[in-house]
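**Q** Right after this note come the structures.
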Structure 1
């Protein structure tokens, strides 16, 4: 049997990692341990994401605990920070945010996909997860970027803030119609760092290959996450994943893990497994390096 090349994550940058503490999910590893995992595998950088609080200062402290890696943070514009709140985006970017994300668990699209509720309410709450004793008192409606079919003034300001600070703007869990409106506005403004978050997550995005290519042509970057291929997200065959990457164009895609759930391994091992599967399915190593190292370094101004 021919020997197969083993793919590593040395020098790679993962722009989508969840860690503890977390309000919404049980995350097995704290920020500092997550950073140390990255160091142990030779990674160059990790971007920490949390659904309810900014991670900029968390990343700063994690990097102090693991100085061998660059740690980055950002803010997700859910209700916990005021929704589509330009102030929250501005404060985070002023403190060094690498990415501002559109709503996740509070997005209108999220509530349509997961009608059971926006936050984890399972009785078997993990040890790192708080008891949500007062959540029922907060009854704000799901968030949309659109009002009467047009982008709200608030999200337009967020785009401009990200442009000023040269930070990424991730689409997270919004509807594909909102993504399209956002991409068109960003192009008109000359902003070139819209990231279509886990664009390969069929259950959430429902984006076709043609729609992803159209977003890429508007200047957006298409993020492919390893966890999007695994249960409970609704997997696609690996050959279809590689075909989609090639259809969109390697030069417009970025690979990430979206690791951090208790059902997966550490972020580096999850990321490495995804890259290995892509290579096993025929994606050249150079293309993998471009999307997992070169492109995220460019987006983070690390190069």
Structure 2
């Protein structure tokens, strides 16, 4: 099973168009070693021919063009078979509108996410005016075969983040995906948004070979300290990386072969390759994703 990181940044990308934080300035002027990044998304395949997209970022067109395996080979037939959504956030769903020229979109989403995209943002109503949309309901804890040697099991990821659109339901707003190679039994977990590593969420990480996990902020009050927002990372639905109760402390001891931070906000110093925080992450055996990273599981 192959996984390819199409985009590794959080919403807004890196640099973010309206941000002059130290990291965004560094990537623009080249004053420190760092790489630009597009907004968070990955693809997975069991045969390197048919691919499944997890989250459709606003940067999806450039991401597809950057990866030849996703290019059409005959007329307008595309190697992308389906889209799996972890939530209804705009940075994970706006790219659906850019897929409107296709013959149709097979969309895997929970009923809560589907309702939000239909009744809240009206995104799926708009997309449906251009191409057929086939909704496949995602039921947490159910095993679903995608048909080319890859299966998934979605799992609920609790969040207290205030919803902007749609129903304020407790369950189904955010999910992670445990992706399994049906031949080898090897598994990878995609978890770009997590507020708390509850026992139920941790259980999904058991025996996985690769973890792609939320790396949005280094500190809980990072955006407040920079004067960019009035909310903490946790209030925005993200567990910070650093600190005694951060994800680095909780995840680095786990016996997972590849542990990779993804969905990294432009303010997070781990994006700077010479930052002390980046060194700490790497010394603890974890990685920082960049666009184009490919993992074989």
Structure 3
């Protein structure tokens, strides 16, 4: 009984750690708007480069502590490396392509299908079972996210054939990140410290893509723009990927998938507070839908926690 209680406690802790990523990703839009005219792939290489630099400091500490254990971090199957690099770089490359070839409203709407896909795909994982609460919670969250996206375009969304490349790229975003998250659970033996190497590879691929697509090199114009880039590299493009990796490997991945809809909610709230968006009834309704969806989808996690406490006290 004590072992079961400890297991549930660890599962809850990992889920809450994974939720930190959702909070950090909520700042992505706000920080990105503060980076000025830095082009997408250059911004990608700069921010992931910062995340990689922080990882180097962590690795230096690990190597001094236990050199043999440090070397074992990188002795992973090729599939682990392919998944990590393709997940981080592939998602962002497809995201930028989607924004370049389709209106941002429609592109964002399609991209943000990934939380729902995580909830659905996680049923294929060993020991996981899809419950109606996950489906209902995911659907409510998706509905709330749709309202938020439509709000940015005054409710006008019109899918047109000339944007098919952008739409397919946006769908690729959703599929890429959901597969990355779910498959990371299957490779749960791979240490989270390995994410730093994925960040380094993504930064390098960002430089290559920057050159290949012929982007102009534009450096930040002032200290505030540099600060925004550093904040991105440390937060939503840095720590977020490490805590997300830990959360999906050891926590309740279905609850994390449904709760991910809190990201556009919190992002909108931050934009409103910053004076870059307006609080309307649509936003309020969307917020309520997202909160309800997250609570419903994670209900089994909290109910298990309550049951464990009751069992322990008896």
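Derivation of every value follows stated rules applied to the coordinates shown; laboratory data play no part. Computed from a prediction, not measured in an experiment: that's the story for all the values here.
**Q** One of 1, 2, 3 was used to compute helix-only ellipticity at 222 nm (-39500 (n - 2.57) for each DSSP H run of 4 or more, over all residues; to 500), and the result was -10500. Which label is that?
**A** Structure of origin is 1.
**Q** If you don't mind, there's one more thing I want to ask. Looking at Kirkwood radius over Cα pairs in Å, for residues 98-145 alone, point out which structure of 1, 2, 3 has the largest value.
**A** Result for Kirkwood radius over Cα pairs in Å, for residues 98-145 alone over 1, 2, 3: largest is 1.
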